[in-house]
Structure I
């Protein structure tokens with residue numbers, strides 16, 4: 001995307017992965033992934049926060065309802 005947004009990882013031109021390392025994820029972080037999905041026209045995104053004791057509880061799946 002050439003409008004100033006930078007995806008962290010794009011897998012097979014199908015899945016956006018947004019990486020964070022923050023104490024608490026904010027609504028802003030979730031909305032960021034949804035915005036990337038809307039702008040790219042992709043359907044699936046993952047938001048991953050590495051600053052967690054249990055990373056399995058810090059992975060959030062986001063789906064764009066095209």
Structure II
């Protein structure tokens with residue numbers, strides 16, 4: 001809901017976004033792995049309608 005990471009992963013994996021969000025919550029409770037994965041997804045998954053991710057844009061890929 002913040003950056004659309006769960007919705008993007010759910011669309012790619014053909015799952016319900018709620019299932020992905022629940023998985024993130026479980027990962028957060030079981031050791032905090034959810035935050036680094038969420039940030040990585042935010043940086044690496046391109047926004048809908050664009051070809052470049054935030055990381056690619058910051059690195060100057062065109």
Structure III
């Protein structure tokens with residue numbers, strides 16, 4: 001069984017983990033109907049269309 005000869009310091013461990021633990025921003029595409037940003041393979045939240053078909057009913061409201 002492999003055993004390390006020296007102890008790995010906290011700094012080295014954290015540097016190694018920092019590369020893998022980064023969060024990536026979600027990818028965005030543009031809705032062809034209304035031009036708003038949306039997640040790929042999802043219905044648009046502003047117009048409710050997916051592949052030019054009305055998928056969900058969207059009610060327009062004003063935020064308070």
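Coordinate-derived values only; no laboratory data. All of these numbers come straight from a predicted model, not from anything done at the bench.
Some notes on this structure:
- Of the structures I, II, III, the one that 23, 15, 7 was derived from, the read-out being semi-axes √(5λ) of the Cα gyration tensor in Å: II
- When relative contact order in percent (Cα under 8 Å, 6 or more apart) is computed for each of I, II, III, the largest belongs to: I
- Computed -18500 for helix-only ellipticity at 222 nm (-39500 (n - 2.57) for each DSSP H run of 4 or more, over all residues; to 500) - originating structure among I, II, III: II
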